[in-house]
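Multiple structures are listed underneath, in structure tokens.
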Structure I
Amino acid sequence: MQDNVRRKLGLGGVFSMLALSVRPLLHLLFMCPINAVRAWLFARRNRASDEAPPQFILASILQWYDVWQRPQHFASRLSAKFDVCFLSPVPVHHIVGESQLWRGRRIKQVTDSLTVFAPLCLPGENKVGLIRAMNRLLWVSYLREAAIKLRMAKPVLWLNFPFNDRLVRAMPYRAVIYDVMDEFVEFSIAPKDANKKEAKVLKAAAFVSTGTYSLYERMRSLHKNVEYIPCGVDFELFNAVARHTPDRPRDFPRSRGPVLGYFGSLNERIDAELIESVARRRPGWTFVLLGPFQRSYSGRRDLRNVHYLGLKPYRSLPAYLAFFDICMMPYRVTEATKKISPVKLLEYFAAGKPVITTRIPDVLRFYESLVWVADDADEFITKVEAILRMRGSGQFNPQTYIDVARQRSWEQMSEQMLRGILKVL
């Protein structure tokens, strides 16, 4: 088993987690009521003009320091024009056992106009309803604290998670924006009243955007102002490896056969059994998976040709991608994954790499002619062998994929998002 795979916390980790949990508990007891009063006084003393440039608080379920996805990309580009606070409370157990890149940075000034606010929240909310309720109160208090610290009297609230419906009532807003990036109501962690919570967010939202067309089809019957804004790609970053091969990362495994790679979160949505079945039947193939483990991931970690390299900084991903022969999107096909559109697809394309995927509707809707689709291990092996033959004979044309990715930059998607937001301000 590789050393860089997330280990169990152990007794020391449990004690560390309990000690760190004291901080959000104390905040809950003392600072929540104090911040409520401070926010009320702040709102009375600071009347923001609707003519002033908007300020944004992006309350994200995804943390700034973990796998970069839609929220981080939009926030970083929006901050080129406006003040942005990226609010992403971090569960205590992520610090102790999982999020290696988090360094206790509660507030980080990324640029003059982009602030990351990452205070602690309590572990275990997906299993204990009381902890979930306590964390929702913490989110409200942290949002008020961020607004006061950054002098945001009437910010635009940008949500990407439907179960934080308390936030829409936390303070006066210029507008509420709901970016639907996943079918969270279908997740195993969804509370029993998930649809009611999402309905409250939708009622408060002036503008709703969706990251996939499948989500757009659902949302347009629930809200009058919905726009499909697909995910983009940091084209220059990922395309660089198609033009120049970087140095091989030191922890990248040596292989005589083809390398099949994946980067992203490792959770219940990844079909670990599919990967393991193929790996056993093709021991000469090397599988390299990058990304943080979640406890829901069912994969075994004792196969010699399957390597888990852990979470990597976003800007280092192309150096690993350069040494993938084939890129994978091995998702289970469930009600939740039927509405995803993985950001990594265009990143793979920008590097000029062939992609094998399971049957994801949004991927097939827009890119069916560009990907290889496998429904089971037999078909996966057959398709990989076909790709290898194409590459070996010179029939595979990387430029086709590069040209597709070039048309979908994050800058273009951010401009589309901003136009939709400004219409409701």
Structure II
Amino acid sequence: MPDLHGDQHDGWMPLTLAQLDFWEEFCFHSDKPISTVAHYVTIDGPADPAALAEAISRTIAEADALSLRFQELPDGSVRQRHDPGYAPRLAQFDLRDEPDPDGTAMARMRGDFEAVLDLRRDPLSAQWLFRTGEARWIWYNRGHHAVLDGYSMLLLEQRCARLYRHLTGKGPAGDPFLPFAHFIEEDRAYAKGSRFPKDRDYWAGYLSGELSFPVLQKGGEDYGIDGLTAFCALPEDFPQRMKSCAERLKTGWPDLLVLLAGAYLARRVPYSGAALPLWLPYMSRLGSAAAMIPSLAVNILPLLVDVPDTETLEDHVARLSGDLRRLRKHGRYRVEQLAADRGIGEGSRFFFSPLVNLLPFDPPEFDGCICERHVLSNGPADGFNITFRSGGDGGGMSLYLEADPTMTSATEFDRHCRDLPAFLSRALDPANATRAIVALLDEEPAPA
């Protein structure tokens, strides 16, 4: 693995393992905008325009990760530092006189996030504020996964909303973001500390069985293929039934969704080995400085899932809930390090499929306004992906499926879009907790 522990010099900092992974991806695909991350927030209501613009400006000034610049050295190593010339400045556009203000804003945003970002020379963040109506604004927030993860986008939104309340006399400003250098120092301290070998030993034991981990050769991906995507309808009462089921099974509702989706996949997608590696994004921020630092902190961890023929739903949840807790306890150990431990060298990585992602986050609140968050670009996805989005309490739950058409046919994808929501709904029925998962799956309609 690269040496991450060299001393900082003149503000230069090493890249983390996660950042190096995205740098390597960029080097293989420097002509494609594959890891741009872009959100926008619509703000409808009597917002204070000056306070809104000032809140965004202060937020992005605090987030010094947005001004990072990379430098590749003659020996091929890469370092990073803050460059004031790379810091984003808020650009404001009044589109109220346009025939289609929202359409114009969307076209400009799309033109930006679909453009190629050169990590060797381009600033990595753009911050725009469109006014598209007398009481409507759109805040566009674009970055790159080499410096930000999805949760960082939420941190930026929440901090901006807090500063807006302060600027409009509704509360204190709160604590600013911590410097990005604190994140780098914490990462280095972990790699040299006593927790690192304990986490390494845990993962070595957990992944020691007869397992097969597909590997992706970087540079061989075809990011030009349009994936299969679909939003799958869930019943209106799904969130309440989900929480009631989680309470009966003595687990949290986010874990319940992960385990139900994993059980479905373990019986419905092919894999070799003793268990299906189910990939789970892990925020890796609890108790960390990263909780107050926009950065690339998210990890991706494998949960090993198998469903014996006679295992009941309640027994399955009880068995794997413990694995989930232990996985998170040792979740600081990077997936890039896991790959290296298994002999996966540079130019390769784990193939993160299937993957289940939960995003239970409320949109930011700007007093007196109705706000909605929209994800424009979240980076590339591998294979087959399941995403649950909801508010913080599980309300407004949506189910989104993505699949690579070279691996999943349109017919198979349509079957998943039909069968997965049906299985989830059936699994929440109190009468089915003591039934075998296989039996619940077999009740679903036969493939068309």
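Nothing in this text is a laboratory measurement; each read-out follows from the coordinates by a stated rule. In this text, all values refer to a predicted model and were calculated from it rather than measured experimentally. Cβ atoms are built from the backbone, for glycine too; each structure is taken alone.
Summary of computed values
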read-out	value
Source structure (of I, II) for distance in nm of label points 7 Å out along Cα→Cβ at positions 267 and 371, computed value 1.8	I
Ranking I, II by percent of Cα pairs over 32 Å apart, the structure that comes out highest	II
Origin of the derived value 19.9, 62 (Rg and Dmax of the Cα atoms in Å, for residues 123-210 alone; candidates I, II)	II
Distance in nm of label points 7 Å out along Cα→Cβ at positions 43 and 395 - highest-scoring structure of I, II	I
Label whose coordinates, when volume of the Cα convex hull per residue in Å³, for residues 251-402 alone is calculated, return 108 (choices I, II)	I
Distance in nm of label points 7 Å out along Cα→Cβ at positions 115 and 387 - structure with the largest value, from I, II	I
Winner on relative contact order in percent (Cα under 8 Å, 6 or more apart) once structures I, II are ranked, highest first	II
